[in-house]
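A short reminder: the numbers here are calculations on the coordinates, not readings from a lab. Because the structure is predicted, anything quoted here is derived from the model rather than measured. Cβ atoms are built from the backbone, for glycine too; each structure is taken alone.
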Structure P
Amino acid sequence: MTIRIREIDHVVLRVADMDRMLKFYCEVLGCKVERRLAAIGLVQLRAGNSMIDLIPGARPGADGGRNLDHFAVRVEPFDPAAIARDLAAHGIVMGEVTDRYGAEGDGPSIYIHDPEGNQVELKGPAAIPARLAV
């Protein structure tokens, strides 16, 4: 087995009321706004060594929708070819390897889905750590 999870990198929540959620996560739980992507309304909060990302567009639970967009786990070592072989052996289709921002900064990641359709991001190491890039 090549895939080993080191920790949760980040979770992405779809929210209906951004101001209310920011107040909760920042004032109540002590998170800090680390980054904003205005083009998509994304706000990324530092939560210790991990991130909580808030994005507009909550889907009400009454119609079977989910508010969890995806969660990311930091994988070590991050060897895309070996990961692809492991996933294929389990019949899991993986997305392309793309650089995305996570708790450590920009680095490679792969999206997959669990058996119930939850999107899981397998996150590799950052080229430049987030705390140095700011």
Structure Q
Amino acid sequence: MVDMSSSYNSLSDEQKRVLLDAGTEAPFTGALLNEKTDGSYTCAQCDNTLFSSDTKFDSHCGWPSFDQAIEGSVIEREDSSHGMNRVEVLCANCGGHLGHVFPDGPQDTTGMRYCINSLSLNFTDKDGNKKSG
């Protein structure tokens, strides 16, 4: 993992709570929840490319959802916090908490639902325009 000390200072307090303390933003509040433009989603802390807009779908769960991550971009690990058994998703580059992955995604693709906090993401459209989550 890389040294993120300079990126840490550019994160908002809410982004720090999510990315560094494994927090969760309130459902249906994220700026990237309804983003439909073609482009890519990157880690808000280190700019590692994580997801393509081609894999995003509306899961009606309140957070941006993707059926797969870009190969090698994330780490998945067991998470038994809060009395639940889940799989946490972390940025493979900086270790920032992104969200969780569940096996209830679209059955016509991977069957997986990467449920990701908008606050942990940035979005860049195909023309290079950027938007923070």
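Largest in percent of Cα pairs over 17 Å apart, for residues 10-65 alone among the labelled structures P, Q is structure Q. Suppose you compute semi-axes √(5λ) of the Cα gyration tensor in Å for every structure in P, Q: which one lands on 20, 18, 14? Corresponding structure: Q.
If mean count of other Cβ atoms within 10 Å over residues 34-41 is calculated from each of P, Q, which structure is the one that comes out at 15.5? Comparing all candidates, it corresponds to Q. Comparing FRET efficiency 1/(1 + (r/R0)^6) of positions 26 and 98 (r between Cβ atoms, R0 = 35 Å, to 0.05) across structures P, Q, the highest figure is found for Q. When P(r) over Cα pairs in 5 Å bins from 0, in percent, for residues 42-105 alone is computed for each of P, Q, the one that comes out at 3, 12, 18, 19, 16, 17, 12, 3, 0 is P.
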